[in-house]
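Take a look at these structures.
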Structure 1
Amino acid sequence: MTEPDLPILKQILTVSELNRLAREVLEQSFPLFWVSGEVSNFTRAASGHWYFSLKDNTAQVKCVMFKGRNAYVDFMPREGDKIEARCTVTLYEARGDFQLTVEFVQKAGLGALFEAFEKLKIKLEHEGLFDAAFKKPIPKHPKTIGIVTSPDAAALRDVLTTLKRRNPNINVIIYPTPVQGKGAAALIAKAVHAANKHAECDTLIICRGGGSMEDLWQFNEEIVARAIDDSAIPTISGVGHETDFTICDFVADLRAATPTAAAELACMDTSSLKNQLANLSNQLHKQITFSLNQHSQKLDFLARRLISPAQQIENQAMQVKQFKHRLDIALQRNLQTHHQHVLSLKNSLAQLNPHNVLARGYAIVHDAQGELINSSQQTKPGNRVKLSFHQGEAIAVIDSTRGA
């Protein structure tokens, strides 16, 4: 630490000059640093500034934290709190008071807690306890929901009220356990194991209300993380407020911002289900009506084409009559054609009939053996022949022959 360059002092200083020089020396000599102590005489002024003292067993120092800085602190220091302050040294010139100007405060030991939190988080993440691929889906329509929390906690009342409002038909089983204080982590883990041993519920909510990091620390213990990871029942973590994150949140199958949000995620709202059913019912009714109308139109169309059995028989009888009439006409035409053909053949036969030829004065000649003689070369003079006339026969003797 280098000594500041001091101005050449006059022989006599005013009080104001002394205090100003002292302030400059202090501010230049001490960079931004951390100091721990116990809060006493805490006052929040109307301006919003905080005034208090930090003390230990043998000394104390006045502190001021202006409104623009304390607005970023998530808790209000109380008398006796152990805190750690990041600050600078200054001197309030008007009264010559040595004091600290505080830039940021946190509860004592939070640094160690944050370090332990990050160390365990990295370890479990490396082992795959946070892997989304191993997360179990939360049942949409659970029959029974288990709750691991303190029976005296306001978080339990919030969860029960939300479940009753959203779905009063769901059974609820409470696995009571302390959620704060020494040894609570082991009891929380024991309650999670008990829920799995009894296997009575479909979903398990692990919850508690908001608080400081120390208040929620039991849900950052490895024993609780292991119990949740081993759970065969799908788990929902609802620990603290929206801005609070615990190891439990990362290991659980689903993280909810608050206990109430955990209850909302654990079951569907029956009113929402009723609305969905009503919408589905309306859609189904429209579809059925449309389908019935379509089939009714088709039925009407088919009905117009439908003929009664009596009408079908009558139509078929008419067709038979028509076919018979057409067949009779065809037969008549065919018989007439055949009759004409027969007459034609008869006429041709009559014209070719030898007897008819004989009637015109011709005769048929046979030899003695009955063979037909149609050439003079088949006989010679002295042969006997038979002559067949149109009426009767005669025997004759060949007198002479001439060539054809």
Structure 2
Amino acid sequence: MSAAAKAGGDARLIWCIALGQCIGWGTMFAVFPLFVAPMEAEFGWSRAAINAALTLGLLASGLAAIPAGRLVDRHGGRWLLTLGAWGGAVALAGWSAVQSLPLFWALWLAMGLAQAAALWGPAMAVVVARARDPARAIAGITFVTGFTGTIFLPLGAALITNLGWRDALLVLAGLQVLPGLLTLWLLPPDTGRPATAAAAGFSLLRAVRGPTFLALAACFSAHAFIGTGLAAHAIPLLRERGLPEASVLLLVALHGPFQVAARAMLFALGGRVTMRGVGRLATLLLPLAMLVLALAPPEFEWLVLYVLAWAVADGLMTIIRAAGVVEILGRQGYGAITGALGAATVLPRMAAPLLLALIWEGAGGYGPVPWLLAGLGLAGAAAFTVAARVRV
């Protein structure tokens, strides 16, 4: 196959996965908070009971991540991504008709299984198996997916306002059919042995007990805790500094553009950088951002530095979780290994919002929170340094 043909294949792969991930994360995850208030109003369910559905989805997704990764390693991911996307569409349609809380929870267990099949881990395993330059392909994909919230949060809000929450979910279910169609159209059938297939003698249990895997799991867990915690608490934390509401919202909104800019720069650099080097930069920027948040005066200009450092670190870490694992651990058993790494981050994601809320309540404010996050960031940076020393 010529270089031009391979480059064209990479372009098809990038657009297929990027659009599928953008739609999938948008419909099956990002819009969830928009539906809490209208469901509270209609059913009288508590906010905790409604949000428990998301927790159940995270649990199901984490438990299913390793089997999903194994399937991609053994058989390729074309049909797994397709069926996962369509499973998500069915779950969204079922949500639109829900009348009871147990059924709502059951639908989100199913949604978690769809996420495990259709979203990040299996999709990246497909990219690693098929792409000519996996690191650059992943950077290109994350450049597109960085706009997920920018697109789907306003879209979801507009649909709820104009159609009501049930019909809004039906529209989102229709959109979620598209990733499956794109996968069947743009990805050629799986043939032969996937590049991520485990060789004879490969043992996932032995791999996850190794110091390199454990170091990466610690690093990614620290990042997951910080990211989920800030997603839940950044706005009230910044409000507590006494900033005007417009400044608070602008600071939060700047995260997306800064994140996308970092990914675009990495895409442009291509093979001139290593994932080890990018990972070292990202993991050092993360605690630096939290220290700026802890020490900065309550002024917009200073807090922009926090947003910039955190957004760049966050944007690059998304790529490191996919391409960095290839560089450090190799392609063998990639789907299963990344599934295990994803499962390791489930508990930190679930615990972060509650733990930070308890700290806020106990301390009478958010004062200790940035220091806790800075400490976790430093631990994550140290763990990545240990993992990056390995040579495959």
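Bear in mind these aren't lab numbers, they're just calculated from the coordinates by the rules spelled out. Here the structure is a predicted model, which means the values were calculated and not measured. Cβ atoms are built from the backbone, for glycine too; each structure is taken alone.
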From which structure (1, 2) was helix-only ellipticity at 222 nm (-39500 (n - 2.57) for each DSSP H run of 4 or more, over all residues; to 500) calculated, if the value obtained is -14000?
1
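1, 2: which one has semi-axes √(5λ) of the Cα gyration tensor in Å, as calculated, at 31, 28, 20?
Only one of 1, 2 returns 31, 28, 20 for semi-axes √(5λ) of the Cα gyration tensor in Å, namely 2.
Check the numbers for distance in nm of label points 7 Å out along Cα→Cβ at positions 141 and 165 across 1, 2 and tell me which is largest.
2
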Comparing structures 1, 2 by relative contact order in percent (Cα under 8 Å, 6 or more apart), which one has the largest value?
2
Among the shown structures 1, 2, from which was the value 2.9 of distance in nm of label points 7 Å out along Cα→Cβ at positions 221 and 269 calculated?
2
Please state which of the structures 1, 2 yields 11.8 when distance in nm of label points 7 Å out along Cα→Cβ at positions 69 and 317 is computed from it.
1
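Quick check on the output: 9.6 is distance in nm of label points 7 Å out along Cα→Cβ at positions 205 and 333, derived from one of 1, 2. Which one produced it?
Of the options listed, only 1 reproduces it.
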Taking distance in nm of label points 7 Å out along Cα→Cβ at positions 61 and 365 as the quantity of interest, name the structure among 1, 2 where it is greatest.
1
